[in-house]
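What follows is a set of structures to go through.
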Structure P
Amino acid sequence: MIGARTNPFGSSPWPMDFGNPGNTSVASVAASMAGQTLWSVPISSEWGYEIVVGEDGCVFVASSDCLLAVEPDGGIRWRHRLGGGFGAPTAFADGSIVLAEDVGRRLVARDQATGDERWSVSGEGWSLRRPTATSDGNVIQQRGSSVGSGTELCCLSFEGNPRWSYQLSRSGGEALALNGLVLIADGSYLTGLNNEGQFLWLANRQLFIFGDSSRDVERVIKSEHFWTPPMRLDESQIVAGCKWHDGHGILILDLAKRTVAFCGGTASMALPFRQPLVVTPGPQPHLVGAFGTALMAFDVYGRLIFERAAPQEINNILSDSIGNLIVSEGVAPDYWKKYKDAYNLHDSCGLLAFNAAGEQVFRWIAPGPMAGALAVGKAGEIYCVSEGKLWAVG
């Protein structure tokens, strides 16, 4: 079973990129669906935005040169500037926020209340992807290998002390850590470890090797890769988007049975190489993806549930706890700068909200191109970035 026994992420509705430790891009609260602007705060950076929500509802925005803490009412709590830039942060239940700083030269834990450094680990190569945590309360993050090519998956205590590392064949994307398991895409396979970093299994769409890391398999097959991180589907199943030489689709692993439960795409499930793939909550989850300007939802067998058109290109999607979908869409920044007046593009960027049945609830117009970052706050407010500002929509 892979249900969480402990929760290192506390009560935050959006503590990390992909929303939760299951990587499903689902918030733990229902979103406010009024579609009204609550407030906005200048950020001053131009790129690299990531948004997470802390234990007390404070919003943390990491960007190209600043880590900004914003109160739920829009007031500034603290600001930390760094020329080297920040990676994606993760907020933890102990009141820390952990992220790579200075272009990956340090992994740092900062106090959510003050911004002060609690601990740091120096050295080159810390991943700018978001950290996560094992179910027994240790930090997981990737780092460039100290023994040659590839990447190490590193485990540290919440005091920053090293616990173990596992050699990957190449950068593995975001890890999935749930109830005694740590899962990560390693080359052309999903690899499962236990909380002590010991190998458990290796799987792709054709095989499932359990308990033998010495099996002679080609770890990197150039024509095969995963375009999503592993995501929690239910108590015993993992889902991931995968691509192979003549197609792409969905891989579902049943960890209880140690089998590939489903893998493939249908004519309707022509899934592109894009993230995120949202796994909606409930006993019958939908897999929701962006297809250019189309929002499409499938069941776990690849059958189309609904398709909805967005006015512009979709750049991010999230779900709330009851299956409402929030979509960020709009024209690209370069196109906006050149043609916003010539083609009257002033209503071309913003948020779209749909209920679980795919019915549009509201459209919120942004002042310009949308950054990819989205998050949901404790009161259900929706956070996004546009034209150098953090916006709260509720």
Structure Q
Amino acid sequence: MTNNAQAVSAEHDAGTKPVMRITAFDHVRGLAAIFMIVPHVIIMFGTDSAIHSPVGIVMDQLIGDAPAAPVFMLLMGVFLAYPGERPLPRMMSRGVRIYLLGTVLNVLRLVVPIMIAVVFLPETARQVLHEYGFPAGDVFYELGLDLDVLQFAGIAFILISVLQRFIRSSWLWVVTGAIIVIAAPHLWGTGRSWGLWYDLVQPLWGNELTLNIPTDTAFPVFPWLAYPIAGIIVGKAMAAGRSEDWLLKRMLGAGLVLFVGGWTYVVFGSTESLGDYYRMYPGGTSLVMGFALVWTCFFMWLSRRGLFQNALNKLVYWSRSLTLLYCVQWVLLGFSILIFGYKRFDNPWISVALTPVYICLTYVTARRLEKIGWFMRGFRWFLD
């Protein structure tokens, strides 16, 4: 790895051997943490007309889609492989704990605020429950057990930790990722007649892709596991001692090929060649993954040239505390329906004005929580 101090920082693993960390990865992941807040604000407070307005599309799709969760998942894969493999029991345990953290978050951000609204703000509760399409008695089952990005991260930890024991070649990882992407559309909706067995496979692919019908599994393993798998390939190259120049060129080349190939497939393919954000067809997944790689390379390029580093380094905290910040912003937004209601604002600029408020509140709240010893000990249990 390069010794460029602006591009790479040295840390220590277990207090012994130095570990090189590409600071640009923290910049990209820190931005992803902030970009995840932007769409959440407008989908919580904006009406459908606000979400589908030009401003809403920028907030929800341009900012909230490709530069957020896909980049986070890509870099999650990098640090699963770098600086080296961890013991399988530890990774399995960590995956289970992250999954549990996602369930706890669901209860705090959705179930508790809705139950409070049922008692004290029945009109707000009716609006939320009508939007989701189920009665108040099913809130815990439907929302408390909802499958979101943290549950996906937990499942990804478990699956990849097992696959790492059998897959050693980077090319085999490429083949595995390609199979997942290609197989995904053929699996969506499979097993809905299996009764309780469907609850076991639901996190893997969710329900079928139907126009205007939301998925029952945000970030299903098929096809989303392809993103951390791409990160695994990058992490393995780092662990093998590849230089940052080598890494940058290969990532950029692969990103451009995937982006152009995906874009071509989406534009010139059938009308279903993109899918929706959670259930993307191979063309859409290729397009977004290509963007994530090129986007990451852009920040590596900035870092190597020392451009905007003082400003970008402020994102390092957002990167290294991403899970806490993600949880905090959702709890703040969830309880905010008790103040602002749910999907009330037709004017998208209200959501624009609220966004920096929630970014600041998330930051301040997370910093305060980090000073509470008992809280952080409990929170770190889910992540260690």
Structure R
Amino acid sequence: MNIKLKLLALSSVVALLITGTGCSLLFKKKVAPEPEKKIETPDTNPQEDEKAKAFIAKYFEVLYGQPTQGYSTNLITGSIPSALTEYIAKKTIDEGNNNPEIPISFPRVVEINGMSIVNFGLLSGGSGSAVNSTFIGKQGDSFLYFVKVDLNARCLPNPVFDQYYQLNANTKLYDGIAGKVPAEGDYDFIKVQAKFDVELVKDGEDYKVKAQKEANYKPILEKRISKLNNDFLIRIKFLDENVEADKTVYEAEKAIIEGLFNNLIQIDKQRMSLLKPLWQKGLQDFVGFINKAGITKVNETEILFMDDSYKNKFNIDHFPIQINMDRINSLSNISVIEHPGYSFKNKIYFVKFDASVIKSNGMIEDEEVYAYDYLVTLKKENQTLKVDSIKLNEYYKK
């Protein structure tokens, strides 16, 4: 009996142990493993994209914050300027520094539209950012961006540039000719947009430039630094009407042009018959007549620049009154558009308008509408802006 009691007690203890162990396992709280921290990048997070774009903007601000001529040594040797070192990836520095084929494009002299650009500066005060980046995609550890940079370009017309610079046969760069310095009045200014392919890599929480190359990058140094290698560059509008200062300039120039053409309709068929022989005779006689006709002034200010080249600049056949027209009653729909060749010194406009024209057919007057298309240039004389030339491209009956 004692044996049976002992076995029963032992069985009870084992059962309690099994039950207790099972309950503890059943109700024990499970601890979830720590999730792996996700590294956000421009292709996974919009905030990272904005961060990368801000870095690119700062990089180009530093790049174009130095004079273009100061990069001559860097172009030839491939050495990274100290001002840029903190923005460049370690791999690029380790493998590319002091190598002419380093994948970094430094500012250089570039020719465009008959002008040689000798210095660039980042545009400021415009209606938008001067540096605009677009994320293209990821390639390996690189984040690819297409970047457009708006720049103010200080330049010289090619014939003037050749008077002060010469090609160095060894470096293939242009050096200033000793003892010759351009006068400030020789320079002009245009606005351009440079396009780049930029590769960024992640460096901790920050970004670095792995490569920054001109669009249509040329792998051979001599071709890459050629003044004629301008595929990455386009001209952009000089006047931004969203900027108050530019808008003021445009409105003033537009007013002079509109004033001139509203004056020119004072020349009817009869006056044109009197004017032609005086235009042929000489400058003084021509100007004297159009002055009396009220052509030369707007708001009591002289608006015409006249010199001995007046026959080319103000060709009598380019006046609005044409053959078989008796007079022009009025102008409408005047459009004054900046020409792509507009610069700080060369103010060129496309001018278009409609004219209500009276045509004489015997005793009957017919009124018809004609469309005109002109090219007009302006220049300053003694700080006063004047019309320098007009050219009639075409006119036709609407």
### helix-only ellipticity at 222 nm (-39500 (n - 2.57) for each DSSP H run of 4 or more, over all residues; to 500) derived as -21000 - corresponding label from P, Q, R
Q
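Among the shown structures P, Q, R, from which was the value 30 of relative contact order in percent (Cα under 8 Å, 6 or more apart) calculated? If you can, show how the numbers build up before the last one.
Details: P: 16; Q: 30; R: 10.
Of the options listed, only Q reproduces it.
Tell me which structure, out of P, Q, R, gives 3.6 once distance in nm of label points 7 Å out along Cα→Cβ at positions 42 and 242 is calculated. Kindly include the intermediate steps, with their values, before the conclusion.
Working: P: 5.0; Q: 3.6; R: 2.2.
Clearly, the read-out refers to Q.
Values in this text are rule-based calculations from the coordinates and carry no lab data. What you see is a predicted model; the values in this text were computed from it and never measured. Cβ atoms are built from the backbone, for glycine too; each structure is taken alone.
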